[in-house]
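Structures incoming, each one as structure tokens.
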Structure P
Amino acid sequence: MEQQEFTFVDLKKILINRVGIPEQDISEDPNISFEEMGIDSLARVELQLAIQQKYGFEIDDSETRYITTIGGAIDFTNRRIREKESSDARSY
């Protein structure tokens, strides 16, 4: 089974298509916060929902503290994807 990976391109697509952020407003700087990019809490919830739907895992509200920067969102999502794949592999 091929391992999934969440990349900047994936995040950018969600921000453009689901959250409605103009492409030119999206920074590739992994340390920039969503707040600095003008992304409010409602838009972050939409981002959270899009990630959950695409990758098939739940993000608890307490975990959203990890999804505050570009890099944090990518790292968090990849960690959760690996956890889910590991859990799925054990259930076979």
Structure Q
Amino acid sequence: MQSVDYNGYANRETWLMSVWDVIPALAEEAIEQNLPQVDADWCKDEFMDMADLLMPHKKFGDNIVTDLLTGAIDRIDWDEIEEHVNEQIIYEK
């Protein structure tokens, strides 16, 4: 985990994953898939699937808004998200 800079998280983008309950949603999905734990790549892939559901008519890279969103997504500390999701999985079981 990186240094803590924003409300207990690495940065604002990572913190927003907690604010918007993405971490529990990822943990719930992992439990449904019978995964004992997840890694950072799994978390990012699952989140991108969620983003596609929230923006069904937009493809990332199609316009300035999605380009800006891609920049924000790239700033998320996925290792930190992995850590929190795995903690949530243990808590839920």
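A few points about this structure:
- Computed 10.2 for Kirkwood radius over Cα pairs in Å, for residues 38-77 alone - originating structure among P, Q: P
- For helix-only ellipticity at 222 nm (-39500 (n - 2.57) for each DSSP H run of 4 or more, over all residues; to 500) computed as -15000, the structure of P, Q it came from: P
- When semi-axes √(5λ) of the Cα gyration tensor in Å is computed for each of P, Q, the one that comes out at 23, 17, 10 is Q.
- Structure (P, Q) behind the derived value 36 of relative contact order in percent (Cα under 8 Å, 6 or more apart): P
The numbers here are math on the coordinates, done by the rules we state, and not lab data. Computed from a predicted model, the values in this text were never measured in an experiment.
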